[in-house]
Every structure is written in C-alpha cells, then in structure tokens.
Structure I
Amino acid sequence: MRALLDLFLDICLFRKAPQDVPSSRALLKLCLLAYAGSGLLVLLIGAPAQVALLQMLLDLALLSGLLYLGLSARRHANRFEQTLGALTGSGSLLGLLALPLLFWLSGQPRGDAAALPSMLLLLLMVWSIAVMAHILRHAFEIPIWLGAALALAYTYLSWTLTGWIDPRPPLN
C-alpha cells in the first residue's frame, strides 16, 4: 500500500507518469473507489448525501467516458486502465488534501478570514489541473499546453454538469 501512495504522490509531484501505474483491473477498482470516497467526502461538506452521490457518479462517468473516447480516437485505448488509474489515484490524494481546507473555509465567515483558506484552495485547484495536464500529456502524447487545455476543459465541463444537479451556491 505504501508503494501505491508513493507512486501517486510521485505523479502529483510530476516525477512519474501514467505509464508507471501497473496495468491491473484490481488496482483500477481500488483507485476508482478511493477517488469516489474522497470525492464524496469533499462534496458532502456542501451538499446533501443524495446530491453528492449523484455528482460523484456523474464525475466518474464523465471522466471515464471522455478519457476512453479520447484515447480510442488517438488509437491508444490500451492506455485506458493506467491513465484512469493515474487520474483517480492522484485525484484521491489531492481530494484528501482539500478536505482540511474546505473544513477550515466552511467555518469562516465571508471576508478577510476566508482569504487564506480560499487562496490555498485555489492553489490546490491549479496544482490538480497541472497534475491532470501532466497525465494527459503522457497518455495522449501531446504537448503540455494541450494537456492543460484538456484538463481545464474537463474541469469546466465537470463543474458545469455537476452544478446542474444541485445549483445552490457552494459554502456559505
């Protein structure tokens, strides 16, 4: 287990890439479960359980579906397991890092007191998009700027679609 944590941490630190993730259905299932679990914890801070579950399922379907379509279009469908494992494994770690910041932010009134946790969450979001760009760059064999564009597009699409499930404004 320690080796897996180190692997996904190295991916988050740009020292390893999706091709370093073992191709294993069991590992992919574990990564999907960890991603769903950490994502649910994050979503439950600001949404009811049913809404959070639907949002998480939509995010997983969107991530998996778009990744498979993209890799298939580039004739790299054989990279799907490793790439989805890399995305969900690293996403789980980054989601767990977001939890204390979200709890901190949820306990703050709007204004100056919320500035620091908000800034740290923004930095974490930028880091998350950079990690996704890094993974996509390797999986699709594209320039990093295109990986970043795909990561940004996915993030925007995911937030937009999951926001339709529960359109309430986030936190406070």
Structure II
Amino acid sequence: MALSKIGTLDILFRLFGPVHIPTNVHREVVIEGEKQGYIDAKTVGIAIRQERIIVEDVSPDDLPPEIASLSLDAGEREVIYLSTQKVNSLVLLDDLKAREEAKRLGLTVKGTLGVLVQAYRENLISSAEVNTFIETIIAHDAIWISADLCREVRKRIETDLLLK
C-alpha cells in the first residue's frame, strides 16, 4: 500500500497485472482508510472497482494452523495464506517479520522498494523517478520503511548506472 501512498500504484499493475488482496487488507486499507479520508484508500478503492485489484474472501477458518499461529496481524497472515494458494505467486510485504515468515514458508517475497527497483530495471521508470519515490518514502510519516534501507537501494541503483 506504500505504492499508493506515494502515487505509484500503477507501477504494480504494469509489472504484475491484477493484484489479489485478502478481505482484511481491503477492510484495513480501503474501508478504514476511506473513513479517515486517506487519498491512498480512495486510489486503492478505484483500482478494485477497475478490477486491477481483486479482493479475495478469506476467513480465519481458512488459515491452516502453521499460518494462523504466526504472530503477525490478520492482514499479513491472510496475504501469506493467499500466496500459498496461488501457483508461482509473489507475495508483497514490507514488514520484516512478515517477510521472514513468508520466506520461511518457501514463498517468493518482494517489498515496495523491490517493486521500484524491478520497474527501474524493466525501464518503466527512470533512475531520477526512483530517487524521487525513495525520497518520498523516507519523508512520508505513514510509510514505515527504513530510511537506511531506502538509501541502500538508492546506492545500488546508482552503482547500476555507473556500470552501464
């Protein structure tokens, strides 16, 4: 959802096509977000109406014990569960603990910064745009991605440019 907060949600669809989210993520991001008046919630809501984001009905009873018992929030557990149900899926998570648990379960994981790097490497965005997006993430109060990690990713992109 960080991509929506920085106005780059479209990059996700350009890279991966429609994205699936579970009911708890929808409730958390869209329903609660719209009540709070968050612009990114409206953007995600529009993407759902356009069927660029597909909301998957997941109930706590659907989760197998190895996922239900994870000490993550409900949305993260549901995201991990959905990813286990789809062949060759990619799970998008920024929370470090959730990422570690998903990897432990053998899932392929990518975060917001990884999406931006992939978009850059596939020439969907320029290095200047990546820098702008990373600076926006660092400055944004409601995005909890480490500034140090952001700077490290930016440094890797600058190294890529030097090697070209």
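Where a number appears in this text, it was derived from the coordinates with a stated rule and is not lab data. Note that the structure is predicted; figures quoted are calculated from it, not measured. Cβ atoms are built from the backbone, for glycine too; each structure is taken alone.
When helix-only ellipticity at 222 nm (-39500 (n - 2.57) for each DSSP H run of 4 or more, over all residues; to 500) is computed for each of I, II, the one that comes out at -16500 is II. Given a value of 1.3 for distance in nm of label points 7 Å out along Cα→Cβ at positions 38 and 134, point me to the structure among I, II it was derived from. Value 1.3 for distance in nm of label points 7 Å out along Cα→Cβ at positions 38 and 134 corresponds to I out of I, II. Comparison across structures I, II (criterion: mean count of other Cβ atoms within 10 Å over residues 54-61) gives the highest value for I. Set I, II, criterion relative contact order in percent (Cα under 8 Å, 6 or more apart): the highest-scoring structure is I.
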